[in-house]
Structure 1
Amino acid sequence: MPKWSATGISDALRIRTLKYIAKLDVRIKYGFLLRKNIPSSFRRKGKIESGALYTSVICEILEMYLPVDDKEIYIFCDCRSLKGITKKEFELSIAARLLPLCSPNTFLRVEMIDSAVNANIQIADWISGALARYFEGAPLGAEYYKILKNNFLGDGKEFFAE
């Protein structure tokens, strides 16, 4: 499966792939933010501190799944550039924020994986890309949303809403 962001992918292929994903046993909880609503606390010298922002948003999305009584929790995130923090700092921040919401003695592992080599991360990448198009009002965004809407577990959470 090519990456959602790969150039040269036709709209028809994106639609067919999303329809295929929607037929899988995929249940989606999601959050979104509008660029205009990113707080100044995530900006420095006019630039977004993407590492801190990504960490905060990932934590809030994962908190939507907790608490649970599982004794082992594995979290896999897309490997991406985290400006301002290291991969290890990201993993430790996620664990530190989520462990208090887990049962005592829960084993929690956070790992960043390249989406190009992991089908599950690739599927999440496609879903994220489709939702981004929808919330940014991009062409075909409404169609992508319609394809996936029966897989959503409730409404998405808007971060930093005005």
Structure 2
Amino acid sequence: TALRRAVDERLLLESFNFPFIVDLKYAFQSEHHLFMLTEYCEGGDLHHYMKRRNYKIGEESVKNILAELVLALEYVHQNGAIYRDLKPENILLDGKGHVKLADFGLSKKLAGGRDGRAYSLCGTRHYIAPELFLQKGYKQSADIWSLGILLYVLLEGY
């Protein structure tokens, strides 16, 4: 259910403490809803950042964004989770332009940690790794495929 996924997202965010992952400040729950308050990221999301610049953000900016994303994904993976929805809309920027990976709604803590597998077909169509369509299970490396697609989008636009 949607509430179960939201609770899982909250639990995952509560367990994280990393500079390039959005910080969960507060969460509360009613019978049917979960409300989460995260840190404010005044730079907005990466999609709108790119759009304001006609999808030309320069290689130096791309290098910085990619480096911080790699560190964020490494942290997620080291903590036994898979992100599963890497795309510009889920990457926020703080006031200094640093990355804040956000929206962990499709993320999953893997049984078996880093060696675990996920089986659900989920994510955003253009960023989904091919192995997800095989329905034989996939590992954290699916996030690396999405990172590669994101790198292409950052360099070349949509």
Structure 3
Amino acid sequence: MKKFFKLQPAFQLQISFFTGMCILLAIFHDRIPFVFNFLLLYASLVLFQIFLCNIKNNVFLAFMRDIGLPVFSVLVAFDTIGELIPYLNPGDIDHLLFQLDYLILGFYPYIEFEKLSNPLLTELMQISYCVYYFLPFMIGIYLIKNKKEFYRALFLILLCYY
């Protein structure tokens, strides 16, 4: 346990997130088809992260630890959680969120935003959305020489994605 707390916070977050997902899958195993596949994938990510954190002085494995595995882990989380949610929470709560919007704002924001719609704004929003996926890489490349700031940014980016 002491070793865990000596890891970079970003790696602690990854290990904790996927361990938590394994626990969640174990609890709800009877609801989820192919639960073993998800468990195997998440447990493999945890074990690979632990393995990479214990490797010293290997440029390729350091790259995998710092860049490769975090990117892959976010993609895995994004892809698999969408498949799991209907089994873990089959009820749709959209109507509650619409009511909450109206309660807080006094109007439905999606209706008001439809009034602003035009082709130029749509293109601008699409480009902005695409930049969102490249921005973490650009930040990482910018900070790679300053390890302390790089790991801090990595933690914050992973926290936002998870």
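Worth pointing out:
- Look at distance in nm of label points 7 Å out along Cα→Cβ at positions 43 and 99 for each of 1, 2, 3: the largest one is in 3.
- Structure from which 4.9 was derived, mean projected area of the Cα convex hull in nm², for residues 91-138 alone, options 1, 2, 3: 1
- Structure with the greatest value (metric relative contact order in percent (Cα under 8 Å, 6 or more apart), set 1, 2, 3): 1
- When distance in nm of label points 7 Å out along Cα→Cβ at positions 83 and 115 is computed across structures 1, 2, 3, the figure 1.8 traces back to 1.
A short reminder: the numbers here are calculations on the coordinates, not readings from a lab. Worth saying up front: this structure is predicted, and the values here are computed from it rather than measured. Cβ atoms are built from the backbone, for glycine too; each structure is taken alone.
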